[in-house]
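There are structures below to look over.
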Structure I
Amino acid sequence: MVNRQDLTNYCADYLNVSQFDDYCPNGLQIEGRDEITNIISGVSANLDLIERAIDSKADALFVHHGFFWKNEDANITGIKRNRIAQLLANNINLFAYHLPLDAHTKVGNNIELAKKLGIQNPTPIGDTLVWQGEVDTTLASFSQTVAQTLDRAPLVFGDDNKQLKRIAWCTGGAQGYIDHAIDVNADIFLTGEVSEQIPAIAKENDIAFISAGHHATERYGVQALCQHLSDKFDLKHQFIDIDNQV
């Protein structure tokens, strides 16, 4: 068991929350009960996940995508009202960590994806959110590994026979960071989403590109964080995956 405030303080320190200028607040977004023994992790705080957390009698729900994003309507109406009402009615704490969970070098989305895909020597590229590492395979073979690991067919641009040695990646909607991959002479850039201009950019820079799914690439950081918290504070933890094809 851990006190809510103690858990909030620990996560803020462990994830270096104060170092990030993010699009949303990181940490405790919705306050619930004081003492926490049972935590649920998931990717996004949608109603399906919240209802599963209620069914599981969770004291706290940890997500990567929470509430209160910049430039969105600040009014608590519609689906936001329904989601928050369910959390409040059941006294469930909502913790959300966005960029701090992407960047963390031990339990972050990028390092966890590297482990899943067998990428060697993973390291951040400077002070960016993009990482680089090493593989030794072809685009066709690596694409198959991605599909099998993430249980989702990726969208792939490039020659199947292209030899891959250096890979750059960033989970989620990071297709705009392809320039960082080009700058380090990566053979391939992997992220969660793709935009219209990306295939041409990739082709003209002779770099392969994989869009492996925003949700699919960001399942692992929140699981790793909550497993760490479970071990440290003797908490019950369950990851609940709400299917999302994006």
Structure II
Amino acid sequence: MLEKTRGIFLRSIKYSETSIIAVIYTEAYGRQSFMVNGARSKKSIVKTVAFQPLYLLDLEIYYKPGREIHRLKDVRIANPFATIPFDIRKSSEVMFLAEILYKCLKEEEPNIGLFDFIYNSLSYLDLTDHGISNFHLWFLFKLTQFLGIYPRGENALISNFFDLQKAQFVSHEPVHNQFADKQVTVLLSRLFEADHASLEKLDYSHGDRRLVLEKLLEYYRIHFDNLGEIRSLEVLKEVLK
């Protein structure tokens, strides 16, 4: 059945000399894979320019429930980015977040709240000139609300430690070693109140951002076994120095 839906491009996998499998997070069907025949040939109707990390797409697809790979009839860039492709800070963050999302988003069912969060956050990043270096930290923190691992915020501002295993702020040092110390706990607690408009007000130093990112990734690895190595991480760190 031919369907229309919005999508967010995650990754492509080479299938043959001219074809790819495009992994896209769709509004209507969650994460899905699509065969794009001849995508890398000069005569292809579907242009690979649309298949860039986290590009926002309008799709026409042949969808059949239960099938692992569907067919893509047409794809268009729904909301062309004006700055992300040309701003190395933004493009590095988007590449990093695309890798995280590819590894964490596995559900093949719709989650409108999650889709809208990603879609609207990327649109905001493309438009803003403020708080760019904090965007990936805020995004990772807020994303946990939709992944079922959002930290319990009780006592966040008065706690000395953040227990990564239990996802809660505590007053006493946990008996295991998977926790954030007082310095990082304070930095993390500030993300509860942050929104798009207040990213610049976080006023993290480069060292603060490094510490928060390390703990957020440790937190994700505890709760997502398949996260593994993030190849784009070193590029992100270098760009945001």
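Assorted remarks:
- Comparison of I, II - label where FRET efficiency 1/(1 + (r/R0)^6) of positions 61 and 229 (r between Cβ atoms, R0 = 25 Å, to 0.05) is highest: I
- Among I, II, which structure scores highest (criterion: mean count of other Cβ atoms within 10 Å over residues 157-164): II
- In this comparison of I, II, the computed figure 1.9 for distance in nm of label points 7 Å out along Cα→Cβ at positions 5 and 117 is attributed to II.
- Highest-scoring label, criterion being FRET efficiency 1/(1 + (r/R0)^6) of positions 21 and 53 (r between Cβ atoms, R0 = 30 Å, to 0.05), among I, II: II
- Computed 55, 37, 32 for Cα extents along the principal axes in Å - originating structure among I, II: I
- Each of I, II could give relative contact order in percent (Cα under 8 Å, 6 or more apart), but the derived value 21 comes from I.
- Label whose coordinates, when mean count of other Cβ atoms within 10 Å over residues 165-172 is calculated, return 14.8 (choices I, II): II
No lab work stands behind these numbers, since they all come straight from the coordinates. Just so you know, these numbers come straight off a predicted model, no measurement behind them. Cβ atoms are built from the backbone, for glycine too; each structure is taken alone.
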